[in-house]
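Structures for review follow.
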Structure 1
Amino acid sequence: MPKVKPLAIRVEVPAQYGTAYDGEDGRQWVERRQRVSGKALRDLDGLAQKLSDEQAFKEICKVLAGIFTDWNLESDKGPLPKPWGCPKAFAALFDSDFTLLVWVGSLSFVTVGDLFDSKN
């Protein structure tokens, strides 16, 4: 994994997830790299089905750690570890909020154009 983070786009947690994601500094967000390889998407295909397999989940967390560059997500216990190069950050997100993990993982498949459109 490159030491320098790639260009990324910031996406706020959607309002339908409720006010639990509002903080003192505004809405919680994630940053996803702008370029996501086809290999990474193939590896992530079927994310929801693979979560029951512990080993597959570890592999998926590794892939996600190369796609998501930053976030300010928090659990009930405080800030989650930063995601870039840190598969354990996704395990912490899983332990904190499974539904939010599914949303974050789904952002891997959204085109950059659609991410920019959702910001307007």
Structure 2
Amino acid sequence: MLKIHLSNGKTLSFNLCEQANAKELMELFKAKDFQESIRGMTVLHKGVSYSLVRPTGFSDVFFLAEDVAADPESKIKGGERITCFVDNLRLGLMVHQAQRSVRVSVAKVGRQRYNPYLR
């Protein structure tokens, strides 16, 4: 379960495993005003909340979230992933499906010049 915390005090909930919820969320992510209103995201899994708040001190911030399907042949365990692009960095928070654990990653990817999700 994904929760998106907005600047107006509202919290939206999405089940990324459901196709309709995932499609609705992708449409919201495309709207620049929605992106600017995101203050943080939380994944609820097995009684634990994993949150990623909006980084401060950056000019360009863009959030994404996705369900990652398990694929034993590729050794992908599956789960939910939150990605936040901030200026020239990519922050990732991967909540694993099979256990109560999370992987956090930070990568320097360079300045993004084009974002196909933004209108």
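Quick note: the coordinates plus some simple rules give every number you see, no bench work behind them. All values reported here derive from a predicted model rather than from experimental measurement. Cβ atoms are built from the backbone, for glycine too; each structure is taken alone.
Structure above, values below:
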item	result
Identity of the structure behind 0.90 (criterion: FRET efficiency 1/(1 + (r/R0)^6) of positions 22 and 62 (r between Cβ atoms, R0 = 25 Å, to 0.05), calculated), options 1, 2	2
Relative contact order in percent (Cα under 8 Å, 6 or more apart) derived as 25 - corresponding label from 1, 2	1
Of the structures 1, 2, the one that -11000 was derived from, the read-out being helix-only ellipticity at 222 nm (-39500 (n - 2.57) for each DSSP H run of 4 or more, over all residues; to 500)	1
Given 1.2 for distance in nm of label points 7 Å out along Cα→Cβ at positions 6 and 54, calculated: source structure among 1, 2	2
For 36, 31, 28 (Cα extents along the principal axes in Å, calculated) the corresponding structure among 1, 2	1
For P(r) over Cα pairs in 10 Å bins from 0, in percent, for residues 38-85 alone computed as 26, 43, 30, 2, the structure of 1, 2 it came from	1
Structures 1, 2, by FRET efficiency 1/(1 + (r/R0)^6) of positions 30 and 102 (r between Cβ atoms, R0 = 25 Å, to 0.05): label with the highest value	1
